[in-house]
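Laboratory data are not the source of any read-out in this text; all were calculated from the coordinates shown. Quantities reported herein were computed from a predicted structural model and do not represent experimental measurements. Cβ atoms are built from the backbone, for glycine too; each structure is taken alone.
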Structure I
Amino acid sequence: MNSGEQIPYLGVVNAGGIGSRAPKNMAPAGTKGEALKALFSVGEPPITLIEHHVNYHLDSGATSVVASVGPHQKVANYIASRYASNDRVQSFQVERALGIGGDLLRLMRRGEIAEYAGSLVVITNVDTIADINIQDLLKSHIKNGAELSIALSTLHGVPHEGQYLVGDNDRVVYCGECPEGAKVNPSASVGIDGFPLWSRQGSSTGAVVANTELLISYPWSPEDGPLSLYSDMVGQVLSRGQVAAYDNEDRYFTDLGTNESWQRAQEPGLLQPYLHYSSSIS
């Protein structure tokens, strides 16, 4: 972490999914085959993914951390028991999940959350491990004056490789994961072929910074149905030219949601430099 005053933020961990793509032997004991990703253990000694992410946010300057656990009571119970003495950590549970974006917006619209959220929210996915300096990510977001910023990797062989194109002033000019009609930044410079000009491409690490105001005022209600953060919301903000990119270069990043990536992560000592076994804030 860089020296100097840290930028405060609310950390949100997307922890509501089940490991449908993951090896069945990853499911923790007692889950009856329900592979709750948040409770998968990694590293040696082992640590659950949800605990790593909560500690990661606390160590990175988060004033509070919320685990968005979907309908999963077991994950909520784990958070309550593990962080019983830390009032900075809580879980947010829903009866019916409405996508990462939908659950995030419902969380942010709860009065008690909005009161201490501050102006910035950082969202991470529980099934990823990434070497991202969140304070640098926040500084980049503030410098670029965007509504939303996404941390991009230049590594090869990662999911959805190269789906983001970045142009001038770190603005995203194209999002291959976004729906038709919302893939292109309309204010971006274009070439003679009509396609946006770009300087680099990258892949999403699943780490996103969003302005609290954006999340509270976003035009969506639960009656609209599931909402995706990484396509629907990014696409809507991109259509206003308000998505910026943070270049995480080739720092370590893995998505543990597949059998192949899980097996690679079993290499002794591979994840240790990036895991947060305890938090400096208790």
Structure II
Amino acid sequence: MSTVTRVFVVLLAVFSIAFTVMTVSIVSQTANWRDTSEKYQEHARVADTNLRSLIAANAADMAAARDAVRDHLDRIGEVETQLQSAKNEVGQLRSELAKAASEKSGAEAINRGLLAQLQVAESGRAEYQKQRDDLEKQSIDLQRRNIDLNDRVNEQTARIVVFLEQKRQYDQQLNILKSENEKLSRQTRTTSIGSSQEHPAGAAMSNVSAVTPVAATRIRGKVLEISGKIVTVSVGSTDGVEKGMVFIIHRESEYVGDLEISLVDPNQSAGRMVRSTVAPQAGDEVTDRLGSPG
């Protein structure tokens, strides 16, 4: 065997070994690639399933998003409508605000004028108040003096009434005495000394007649009842009371008033007050001659 053949055989052996190693390596890699490919296919199927699920979910989300977009567009339309209305209202409010501002300026001008008038009126009111206070002081003083004068007038009036009534009773007594004196004169057919002496001094009383009927004796009684303006007393016709008599009502030493009799019964009579200083009361004393002897 030649050297070339040996070299060829050696090379062939080497190549055979290398080819075998390569074949084994390629076969092992092919098996690994198949497993890897199957794994990748499985992953691809899972990924495809997930992708389809994601696509369906995305489609649903897109549909929901479209609906939301339509809702938002509708709301945007409503908001735009409201915005337009608000703009119109703002324009109207601006117009009203300008009008209110004009009215405010006018009102402020009027207010300033009124304040000026108020200041003038306040100064005048202060002056009037001072004058009013002075007048009130004068009025209080005058009222006090008027009360004092009224008290004095009432007191003097009461005294005058008492004096007038006493004068009336004295006149009645004089007439009674004169009548009795004339009766005695006719009975004795002589002129009494008292009559002859009385005529010159009492000439002014010769024509005096009683204003009211006069009892022969003094009549005394009490107030029984007061009904409105009617006063009932405890003396009547049996005591000498006649219609038209005027009785004096007094409460102890205080003069109450005059009572004119208009209704007479045997044991009591009634009439109206013709003059009074105070209101009569049940129990007040009644007499036909104040201060004369009984």
Structure III
Amino acid sequence: MDRHISLHYALSTYEIVHLGSRNYARRTRQEYLTDLHQLLEYLSVAGITTPQEVQRRQLDGFLAHLDQQQLTNTTRRRKLAAVRSFFGFLAQSGYRTGDPAAEVIPPDLERHEPRYLTQQEYERLRRAVRHDPRDAAIVELLLQTGMRLSEISRLQLSDVELPDRHDGPQGVGSVRIWQGRRQRLVTLASRVCEALRGYLLVRSADAEDDLVFQSKFRRGMSPRSIENVVSKYLTAAGIRGASVETLRHTFAVHQLRQGTSLAILQKVLGHADRKTTAVYQELARDEMDRQLEEHAL
């Protein structure tokens, strides 16, 4: 294999052979190519024109160059992923010896702590929404299941099972949440069961579809409509910097604070990786410390 090919020829081959054989979305392919063209431009300034000339120090320099342009660590990590894919392909295809990108240390992940509601905040939200059965059910379901916006907008009547009234105030129900062809079953506490039951009593009997939450036009609410509803009541409750996703975070943080195991919470939230769920552990500890300080004797 000719190891004296130009970097531009190598990139063209990578695009045709590697990206062409992968089931990447068109946007992903374009982003990879844009990132790699940026790398080649940086290397050309340093007089490097062939794959074999590239060493780890030049790739470290490229990341430093991106940092000087004030790009975020997340953006630089994404660009490094493209660089690793490119040089991994070149090494495996025999266009160069060794992979200089394999040992490059990626920038640290920037920590953006999820916003969650304190108990005082979510109680204010409940009070703000209590006079509208549909909207109260939406808020309660989000707070007590941690469902995603997309999941709650797709929820159908057949996915919800409520306890018989004869089961008393301790009766629990369940909701089936779909992720593609997979599903997870989440328990519904009595409070959210009552909210859902109250809404279903007034839900349009002649709705055009079986989606649980209906608009005034008797059609299932879109994610944007649900988002607008929640935003309206967050504003009414005087809660700033919060969204539908905040209610999901609120559920996770307070469940951990109250003793729910990380493994169970991972299943309820539908996370594939426990590391994603573990983010909430430190927040739960922070919330516990905050409450202890607030209620100190």
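When mean projected area of the Cα convex hull in nm² is calculated for each of I, II, III, the greatest value falls to II.
To which of I, II, III does the computed value 4.5 (distance in nm of label points 7 Å out along Cα→Cβ at positions 37 and 229) belong? Source structure for this number: III. Calculated for structures I, II, III, relative contact order in percent (Cα under 8 Å, 6 or more apart) is largest in I. Of the structures labelled I, II, III, one was used to calculate helix-only ellipticity at 222 nm (-39500 (n - 2.57) for each DSSP H run of 4 or more, over all residues; to 500), giving -25500. Name it. Considering all the candidates, the number was obtained from II.
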